[in-house]
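Structures given as structure tokens follow.
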Structure I
Amino acid sequence: MSDTKRKLAAIVFTDIVGFTKLSSKNEPAALALLEKQRNLLKPLVEKNNGEWLKEIGDGLLLSFGTTRDAVDCAIEIQHLTKDIESLDLRIGIHQGEVVFQGSDVVGDDVNIASRIEPFAANGGIAISGRVNSSLERDPDFETKYVGTPNLKGVDQEVKVYCITSHELPETNRSDVTAKLDSKGFQWNLKNSIGIAASTIGLFLIVNFMFLRIGIADESEVPSIAILPLENKGAEEDEFYAYGISTDLISDVASAGLIRVASLKEIEELKDLNFKEKAKRLLVRYVAQGSIWKRDNIFQLSMELYDTKDEKVLWSERWQKDWAEIPQVRDLLSDNILNILRVDHDSSNPVHVSNPEAYEYYLKAKHKYEKLKNVDDLEIVRGLLNKAIEIDDDLIVAKNLIGNTYSSTGDGDKAMSYYTAALKKAEKLGDDKGLAGSFHNIADYYSDEGELDTAKLYLEKALDLYMALNDKDGMGNVYISFATHYWQKKDLETAVEYDKKSLKLYEELGDLKGVAINLVGIGIYFSDVKKDNYEAFNYYQRAQNIFEDNGYKTQIPYSLQNMASTEINLGRFESALSNYGKLAKLYEELGYGEKRVHSIFDMKAYVMSITGDHEGASAIYENGLELYEKLDNKEGILYSLNNLGISSYLNEDYEMALEYLERANELSRGMESPGHALTTELYLKLCYQHFGQKIDLENIQNILKETENIGYKTNFYLYQLFGNKMYLESAYDKIQDRTKQMRDEFKQKFMDYPIPNKIIKEYGRVVS
């Protein structure tokens, strides 16, 4: 038929609870109820971009272009009808390919929506596994697994969930137990074979299950591994194969309703054949091909293989000029998505770059992913600038060069490129480029401490990615939301975003995304749960992923947190080693002097704990020179204070006095109670040493404004005031500090000079 068309849609089926009984008792009331339902609900459906397909008795069949529109509408319906007498609804929602015939809609996926509706509570909403996968991306939604029923007239396995957030009632499993398969499988195979053949039937079932291990279930979204194109040309042409492969993976993944394995994960399995790769990656489909450059002509081939049915679904070969390769790439992604019946929007206009500019961009992208040092970074920037000079509309190049500056701490330079990319994306109507630019700008404002502005841009980015159904984009934004709430000290919310993102990246097979989220969860265990061992395990897992897969620019995320956690666990030697590695890495990546020295400052802090005051002083002296060159008053004050303290602890009282008096002069007019306390405290101790008269009023006033005083400061306050309250506090803080240390590290810490002094003095005075 000419008016028949297939498309991906979210189908909503509603049913009035108790309507049959009402109709038999009072038909006029039943008819009036249907009219009331129609008048109330039609405006809601239109408001949420839905289509009122038909009324089936007391039930409604509705269609929506997106899952989110369908769910939002269903929630509004339940809230609106909650207090209306006799209008108690159950709602089922499923998403899939349906057939539209004029104003009607048919197909298996329509049946699923109607079959899962009975699994909703009165006033509740039941959803299929596909819909649940979509909601998992959004932290506002909570769902609960109900079961995997044997649905009448439905051949595929369908997992059923209910929405438990938004004040919706949860499905009571005892109410639907009879409708559920007790073991989560469809046993109708046994029935079709016959009871007498139960032994044979069991054998068939077991083997059927075995054959499907590692293959994506048909009831879930399609899953594919796009293997890197094999470069059959010269070694220096490798970037063509790498760049086109990564772009193709990105193109297919951004369709949203498909699970695409990451390139890094695929590369980890390079020694396996493609069928084994599919099993390990939990995907059903594999795309593989090759590219061969001869002069300016490219031979490119690709085939799509179904590992379940063991057949080639599609194969094609091209011989094209380089200028035509972008069009071939687009054709490749469209063919893959069409064959896998993934509904995707090809209407969003995407800029087709100048071939020469695109070549420079691919070279830069390949170099950036394989980054070795700061010299490589300059090469990347040079290539990207050439690309932009040739094609000023190349948004991806502008965002990427912005990222190179952001990674080295030059936020203002990065922002100039992000803003330029944003303007071009708006001009060209490139929603994906626009979303990426919004996200980059959000991260800039986050780094600058302008958190409210950052959140606004994150919300803009998330809205676009969700509209595009770009899972990778959403996962990245969730990471940034986690960082945002971490900066806001709302770590409970932060970790929820980390978990959402982690689940999404595990589904996508994106190891980098997985590792970044592992760090976020580690921070939660460290700062909220105070479980440093568990935190360290998360950091270590992330570190292994970053190192094993060559994610050099991401290593600082895990390594710095590992080092700080090692301090809490008493592993000071390991912490020193990791801070050394981190400083070297910062230098290699071209981070600014200030950022590099901040790591050396942490190293000096650990040295001071272990009693290496000379080593710490050498670092603080270098820091003082740097901060004076940068005219950074906070840095100068920090260095002077620490030089004074190190000198005092090293019993060089004259030098200590010189540094501390300079710090005292500088701190006047600066609001820094922590610095003021240490400066004043050690100054008084120096004066005391030289037999000078001491006025303690000022230090007492500073103490009133200072919180979280450490064990070392408490101990020297005790020495200054002679009040054993400070000694007891110093002793208690040492005990707290060693709670999570294993015996060997605990004893080592207790033997360091200052902890040892505190313990001995406590035993002498208090015990």
Structure II
Amino acid sequence: MNHRNTICLLFLILSFNLKAQNQPFNGPSWLAPKHELQTSEEAVKFVSELMDKMTLKEKIGQLNLPSIGFDVTGPILSEGVEAKIDSGWVGGVFNTYTPHAVRKLQEKAVKNTRLGIPLLLGYDVIHGHRTIFPIPLGLSCTWNPALIKSTARVAAKESTADGLNWTFSPMVDISRDPRWGRVSECAGEDPYLGSMVAQAMVDGYQGGDLTNARNLMACVKHFALYGAPDGGRDYNTVDMSRYKMENDYLPPYRAAVQSGVGSIMTAFNDVNGMPSTCNTFLLKELLRKKWSFDGMVVTDYTAIEELIDHGLGTEKEVARKAIKAGAEMDMVGESYLKYLEALVRENSELENDINSACRNILLAKYRLGLFDDPYRGLDNQWQVEILSKEHRSAAKQAAEESFVLLKNKNKVLPLKQDLKIAFIGPQIKRKRDLIGNWSGAGDWKKAVSIWEASNAFKNKRYALGCNLIDRELIRQQLNQHDGQIPEHQDPKTLIDDALKVARTADVLVVALGEAFGMSGEAASMTQISLPEEQINLLRSLRQLNIPIVTVLMNGRPLVLNEVLELSDAVLECWFPGTEGGNAIISTLLGENNPSGKITMTFPRNEGQIPIYYNHRKTGRPFEQDQKYTTKYLDQPNEPQFPFGYGLSYSDFQYGNPKIKLINDTLYLEFKVENTSKVAGKETVQVYFSDVFASMTRPEKQLIRFEKRLINAKSTEQFNFSIPVKDFGFYDENGVWKWEAGSYRIHVGPNSENTQMIEFKCD
């Protein structure tokens, strides 16, 4: 393709995007554009002129993303990367950080190649870089977008100080199946809350101006529907109607796009028979045309090569299908590097797809200011911020707000400092699990354990109590990936030792849960209850008739039936991050009043899965005394804990909601009183339901929420204004519709415990 054709193509693409972005937004107000990704005429001119100088091989080289350095997130490590950089056959590198290591690679690209095009430097900065925050599922339980944004800002500052300019985060996949290991990385089951979290993360990473060297280009993943695999098994197939896709799963991706996210990653799974990495509907029709996305698209690890195992053809054939569909940057597999030149010789029109992909990658580098300063962040001036006192304090606050108090019988919590405390359990002294999975550059040795933080209790003792893992096969598998799980010890001896320690105590603090590798990628489970040895420990301790406070660390909702029966209090702490121990102790002491609320429904058993609150109506709704209604014979329909559930050391009383409808906007107001003597934060939740509609709609849908501190013996008034169009839905063609008729507003502390008021919209 000649210079003139290249410029024409690029300006045609730009004109299309500008035209699409200027069209009236059709959708709920909360999905309206926030910070659209900007493409200036100067950027297009610069990239056009640069591409005119490039050979086809150099353009294809920009599409190549190998891995080199300290960390490997897949089955292979790219070979000969440095030589390929010298040849101009690399567009970016991931898994390398620190100023020294990054500068070495960037200098090779800038100084040794013909055109001096700088590299993108990416890494999995998922919930912190060096300072590690709670896992994303835990962060979502804060219901605090401003706080979540601040954690992404800290991550951006630390990772750019380490030479990075790109993160493969946020993961915005909706999931309703806790068997799937990667629920630890998502924001739960709700599309509205998930969208708020997606926007907060993108804004936190990118800061509104990617040229700023302290900002990080975000990459929303995994596009699309990765969180809905059959059977909850990772990498598995997804079959879903367009109606369900549009309303339940796509909104967080779209929210990220509307917030100006710079890049998107394709998913491993197929969607209705077509793998995401070569899915033209997803990547071109939906992402580019309908959503007007103007960033770059990168595949997941070896995803193009894996199309062979999907059964779509030889490596050469799947490379053609992927580039035609809009998968622009090939992560690690190098199928493009191997075959695109030959494919262009067979069909010259394929060069248009290569040009389009190269254009978007170069524009990403332009937006990051890399052509002006390829060495941004590499002078070590910001290294002092890494793991700073300020950042660790932020990590402690995030952890405290993520904790969910599931049970507190007789208000056994908070504890008094003068009590005799027996700290028992495999998670009391263990540090490796604190920072959780996908903790990137985080050093678990710098995390604070529960035991290290417990010095406020002057009269304390410790016992291991049980093994963390009681299945040798799982222990071995986890230790292959730095699980740090010790050899199995005799269970009876451990329990006997625990009982001796427990008998001297006023209260037992028992820390149980998963090892970090039991959730995350490739960590799907058919059973999601605690190991039997941990339950046996609780059974033995319960016989002493001493109050038991169970502290849980895990990466997914668990089946907790017996844990709840045997414990007086249960505090869900997820994998809380670098400051996890300090946050847990401050919460046990009442210095922090727990305010987290769950964002994934907790099932009574695995047979209820998938389970979620916003299920659609059925023609035979549940009736307790009627056999032929939608229900189980052996268990209640209700979950163990509903979406939005979480207790506090405070007691809150909701007043009656009042509504007014003025000029197509619903005005809602109600009061919440803190009737206790303890100040606490409450997250009020507003749901709605459509009484009659042209299509089946959910029983209830979250539409607004607000978290606020309410002082002791005080009352706060909450006010919400909701455009009536927000009560609409996407039809089977992906078109937003609002219908006149009767609606209901539900207000309360969780999705089940609500007050309802009905109104009409004409």
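Some values worked out for this structure:
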item: Structure with the greatest value (metric relative contact order in percent (Cα under 8 Å, 6 or more apart), set I, II); result: II
item: At a computed 5.0 (distance in nm of label points 7 Å out along Cα→Cβ at positions 325 and 709), which of I, II; result: II
item: Structure responsible for 26.0, with mean count of other Cβ atoms within 10 Å over residues 549-556 calculated and labels I, II on offer; result: II
item: Among I, II, structure where Rg and Dmax of the Cα atoms in Å, for residues 125-516 alone as derived comes to 23.6, 80; result: II
item: Mean count of other Cβ atoms within 10 Å over residues 245-252 - highest-scoring structure of I, II; result: II
item: Entry that produces 43.5 once mean projected area of the Cα convex hull in nm² is calculated, selected from I, II; result: I
item: Label whose coordinates, when helix-only ellipticity at 222 nm (-39500 (n - 2.57) for each DSSP H run of 4 or more, over all residues; to 500) is calculated, return -8500 (choices I, II); result: II
item: FRET efficiency 1/(1 + (r/R0)^6) of positions 173 and 397 (r between Cβ atoms, R0 = 41 Å, to 0.05) - highest-scoring structure of I, II; result: II
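Coordinate-derived values only; no laboratory data. For clarity, every value in this text was computed on a predicted model and none was experimentally measured. Cβ atoms are built from the backbone, for glycine too; each structure is taken alone.
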